[in-house]
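The numbers here are math on the coordinates, done by the rules we state, and not lab data. Since the structure is predicted, the reported quantities are computational estimates derived from the model, not experimental observations. Cβ atoms are built from the backbone, for glycine too; each structure is taken alone.
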Structure P
Amino acid sequence: MDTITIRPIEPRNNKTIAGLIRQVLTEFDANKPGTAFFDKELDSLSEVFTAEGSSYWVAEENNILIGGAGIYPTEGLPDGYCELVKLYLHAGARGKGIGKKLLTICFSSAQLAGYTHMYLETMPELNAAIFVYEQTGFTYLTHPLGNSGHHYCSVRMVKKL
């Protein structure tokens with residue numbers, strides 16, 4: 001039986017999660033400027049997520065990193081809002097409920113940090129993820145919030161926590 005563990009990111013995970021994120025974006029032909037693929041901090045996520053009001057979680061299956069997701073107080077968001085960031089899963093991990101588990105942990109983390117809303121940006125290429133966001137209570141926005149720098153991400157959603 002496979003064992004799934006979800007835990008906070010550690011420095012030893014930086015290279016693996018950065019590679020996974022780039023691999024997934026390439027898989028969906030979404031490795032474009034204005035996406036996480038080109039984020040300058042992608043190779044040092046464990047340091048980025050030491051910021052107050054942020055957290056990042058990795059999922060492991062039998063001690064192999066298969067995904068991750070986090071929350072971040074992105075500059076320019078309205079008071080009480082955080083952003084759901086860098087939710088990516090290895091192809092073999094999809095469809096097993098791991099994404100929903102990561103989302104649930106992010107929702108709880110955000111509430112514990114005092115956030116009232118969660119915002120996200122994604123792209124049409126990631127339609128399976130969009131379906132999960134809809135299922136978990138996110139609704140569409142017509143305009144971006146905050147200053148994520150992800151101008152390629154044309155799908156914007158928000159959820160009241």
Structure Q
Amino acid sequence: MSEETPRNHLALDAMLGKLATYLRMCGYDTAYALDRDAEADDDLLALADGEDRLLITRDRDLAARAPDSLLVHEREIQGQLRELADAGVQLSLADEPHHCGVCNGPVEEVAPAEPTPEYAPSAGDETVWRCTDCGQHFWKGSHWASVRATLADL
């Protein structure tokens with residue numbers, strides 16, 4: 001990974017789905033192989049190259065084939081996050097979400113008077129965001145606090 005240029009556009013292989021969610025919550029535009037129908041190595045390499053994304057992978061051969069990649073060795077999320085932090089990737093929660101944790105689409109704040117799904121709090125009671133692509137709703141609840149605690153332990 002180039003140290004002089006921070007990378008905000010990432011591509012992750014099929015083994016790193018949970019990591020994709022964390023990176024999206026940290027504000028990274030994160031293309032995940034299974035979300036983009038790019039499970040095959042050649043497809044993922046083309047996606048990373050075509051969209052100028054840093055490839056993050058657990059596959060040594062795939063990392064060696066990519067012009068810009070970061071190889072992750074750990075299987076568990078905490079170890080993967082530690083490896084990224086050690087490689088210079090900034091890992092802290094964004095003040096507010098920019099990318100959907102589910103599909104990576106853009107999110108927008110829900111107006112206080114707008115209804116929210118049954119699983120989400122009222123936008124009149126707390127700030128809620130909605131993905132403009134998949135419709136998923138997000139708020140700073142227990143999952144947000146859990147991710148913040150995980151990142152704080154790095």
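Comparing mean projected area of the Cα convex hull in nm², for residues 64-111 alone across structures P, Q, the highest figure is found for Q.
Computing FRET efficiency 1/(1 + (r/R0)^6) of positions 8 and 32 (r between Cβ atoms, R0 = 25 Å, to 0.05) across structures P, Q gives 0.95 for structure Q.
Comparing structures P, Q by Kirkwood radius over Cα pairs in Å, which one has the largest value? Going through P, Q one by one, Kirkwood radius over Cα pairs in Å is largest in Q. Calculating mean count of other Cβ atoms within 10 Å over residues 16-23 for structures P, Q picks out Q as the one with the greatest value. When mean count of other Cβ atoms within 10 Å over residues 120-127 is worked out for each of P, Q, structure P gives the greatest result. Between P, Q, which one scores greatest on relative contact order in percent (Cα under 8 Å, 6 or more apart)? Going through P, Q one by one, relative contact order in percent (Cα under 8 Å, 6 or more apart) peaks for structure P.
Comparison across structures P, Q (criterion: distance in nm of label points 7 Å out along Cα→Cβ at positions 72 and 144) gives the highest value for Q.
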